[in-house]
Each structure stands twice: as C-alpha cells, then as structure tokens.
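Visitor: Multiple structures follow.
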Structure I
Amino acid sequence: MTQLRQFELELADLKRSIVAMGDMVDRALGLAIEGVQRPTADLRERARTLEDGVDAMETVIEERCHTIIALQNPMVRDLRFIISAMSIASDLEQIGDHAESVSKRAYFIACHTPVTNPPALSDLGKLAQQMLRQSMDAFVTGNAEVTQKVIDDEPQTDRQTKACYAFIQERMAENAATIKEYTHLLRAVSSLEQIGDLAMAIAEETVFMHQAQMIRHHHEQLKKE
C-alpha cells in the first residue's frame, strides 16, 4: 500500500469517527429530551454512559488529528479537514455535556415534585436535535442549503427559550415550593439553547472545511453551491 493511499484511508477513517461521534451525541440528546419531557429516574445512568463514550471518542479523534498532522504533513485542503474535524469533535463533546446536564436536571425533577413543562419546551428540544442532525449532514455532504437551514433556525431557538423562561418564571412566582424543580428545568432549557448554538457552530465549520470560507459572524457571505 502506498503512503498516499494510507493517508487517504486515515482521513476516511477520521471522517467515519466524527460521524459515529455525532450519532452517539444524537442518541444522548434524544435521551435527554425524552427525560426532560417525561421525567423518569431510570434514564440517568444511560445518559452518563453515553457521555463517557462521547468523551472517549473526542480524545481519540483529537489524538488522531495531531498524529496525522505531525506525520503526514497534509496539504491545504486536507489540513482544513483535519482542523475542522478537531473543532467539530470539540463542539460535539460540548453538546454531549449539555445533553448529560439536561438528563441530570430531569433526574432531579423525577425524584422530587412534578412540575408543568413550558409549552415551547417540546419544540425547543425537537429543533435542537434537528439542527444537530442537519449540521452533521452538512459535514458529510457540504450542502450549503442544509447549512443555511441550521443558521436560519437558530433565532427560533432563542424565541422558544425566552418563551420557556417566561413560563417558568411565572410558575416560580405562583408556587415557591417548586422553585428548586423549576430552577433545574430552567437550566435544562438553557442547555438546549446552547446545543442549538453549538449545532450552528458545527454548520459554520463545515463551510470552512468544504468551501475554505469563514462565515462565523458573517452568515450573509455563505455561498450557495
């Protein structure tokens, strides 16, 4: 096997690892959303196991990227991919952290006083997961329209988050006995909003990877291919 062919296989394996990590994070997020919508204590350990797996994958991917850069001296396009892979792995790891945090909040609520969820919470969870899936689709395909969809959806997560905050604050004022539970729910909502932000960051990184274009803070410059 030639050195070039070996390098190509290493890059392909790195891409598969990112996709696999994205799948694991998606499962963790789905579990977290399920837990916060219908709080049950038995989801907590499953969420922790997935988070441990995500952390391990992020470490392996980062080490692999460093090794490839050190030993293969990649050219510009391949170097862009490797740099983006490290950034996306870091974003996915943070999404995994937030998903685990949502599961932790749901566990607390399940073990204490049941509270009423904000009407917008379900839509916020669905949108955050949709944005994650679309950002990973953009990573694989480089489809600029998918990237644009993620960017366009981000303001909606802000609106849904504000609606959730307003609902929770009203319930806190009405019943001081549930303040602890609603505080945990407030933090879960915040984590879901940040997951949307991180999904958008992944989508932005895919534009750099595929088009050699930095669009963070300059979304109007996104090229349609």
Structure II
Amino acid sequence: MTLDNTELLTITESALTHASALCTLAGQTVAACQARPMIVIVGASAAGQSAMDRRVAGLGASSDVERRANLITLPARENAQRFSGLLAMLGVDVRLLDPALFAPITRGNALEAEPRLLHAKRYEQAIQSARVLVLAGGTGRTPDGHITSLGTGGPILTGLFVAQRLGVPVRLITDERGLGDAGVLPKRAALFARRHGLSFGVSTRIDQPATQIPEVLSA
C-alpha cells in the first residue's frame, strides 16, 4: 500500500454528539477501508472537551503549560484510542499513531500552537503495515516530542494540515447539520485552507460519498 490511493478523514465534534457515535463510525469504516486505505483524525466530543477545558481552567494560568496542553488534548487522544480499539475488534488492520512521533510539529504557544512540519516518511512507512491509521486531532508536538494543543478547531486544522503535507484528499465527517453549503470552518482552519488552495469533502457517513466544498469560509 502507498499514500497514492489513501483518503484522510476527520471525525469532527459535530459527529460525536451521541455516546454510540464512535461505534457507529467504526462499523462504517469496515466496508469503506476495503476500497482504499485511510488516515482517520479523531477529535473530541463537544461535551468531553468542554469538561476538560473547565478542569484546565481550574488549574490557573500559572500552572505548567505542558501539563495543560496534555490535559486539553486528552479527550481527543482517548477517542482516538477507543476508535482504533473498536476497529481492531471488528477485524480491521489498524494502527494508532503515537502523537509524539506522528503529530504535526508546531511552533508558538503550546496551547494555541501552529502546525509547521510533518514527517511524511513515517506515514508512508506506517501505511505499509496497516489499512487504517488513526491519529488524535488537535494534538501537536514540539521538535523534542512534547505535546502541544492546536487550540479551537484543532482537529479540523490537523486534518487539513496532514492532508496538505501528504498530498491526499481530505473529507470531514459531520452530523446532519454538516458545515453548511458555504463550507464554514473554524477560523484558523479556514485560513490554512485558503492559503494552500485546499478543497475538501463533507459527509455524514464514512461509507458514503462526500459533497465537495470548493470554497472555504470561516466561522
């Protein structure tokens, strides 16, 4: 397998409004990944992220930034682990990617970091050994492997960034409300997409075709 036929999917928080959402999405992936290899970026649910954000806020601004970044990204990392575990139970050849090795290398504030670099060769090697690669969205890393957070809208920014660096098509998995006909994205994700001329697909199911969004607007 190579990246030539690979599709990148980002499971957004709007697709994770129900407790059973990851189970449903894992079931859809079983058939879909037979057609082509996949890289799946998994975000946190809105409820899970809000609960963690409140916990982090209680630590105070003077608390260790690295600890806060680890906590903020924990819900997405836990969801990625759950999703890869579900796929494995369903017989899918899946690999959970370690953010310390595969997450975008970032710069700037560790709580609102900017993705700058990606080790594409590691993805090329990983797809040789697994049909589906799973990575926690919104999670970055410093050059020496410390966890950073990409901030608000981080999972979508992660998906767009990784797709652009790897040269693979990207699709956002949302609920029925989707992103709207105008393709509204979080601000930083929209700026990245416009800067690099990225289009993307949107669908409510992993095993269904996407509606292509050629123009990007920010929320």
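None of the figures in this text is laboratory data; all of them are computed from the coordinates on show. Remember, predicted model here, so these are calculated numbers, not experimental data. Cβ atoms are built from the backbone, for glycine too; each structure is taken alone.
Visitor: The value 9, 37, 39, 14, 1 for P(r) over Cα pairs in 10 Å bins from 0, in percent was derived from one model only; which of I, II is it?
Guide: This figure was derived from II.
Visitor: The value -29500 for helix-only ellipticity at 222 nm (-39500 (n - 2.57) for each DSSP H run of 4 or more, over all residues; to 500) was derived from one model only; which of I, II is it?
Guide: For helix-only ellipticity at 222 nm (-39500 (n - 2.57) for each DSSP H run of 4 or more, over all residues; to 500), the value -29500 is produced by structure I.
Visitor: If you rank structures I, II by distance in nm of label points 7 Å out along Cα→Cβ at positions 103 and 159, which sits at the top with the largest value? Before the final figure, lay out each step's value.
Guide: On the way: I: 3.2; II: 1.9.
The maximum falls on structure I.
Visitor: Taking distance in nm of label points 7 Å out along Cα→Cβ at positions 39 and 87 from the coordinates of each of I, II, which one would give 3.8?
Guide: Working: I: 3.8; II: 1.2.
Computed on structure I.
Visitor: Something else about it: Using the calculated result 0.40 for FRET efficiency 1/(1 + (r/R0)^6) of positions 15 and 143 (r between Cβ atoms, R0 = 30 Å, to 0.05), pick out the matching structure from I, II.
Guide: II
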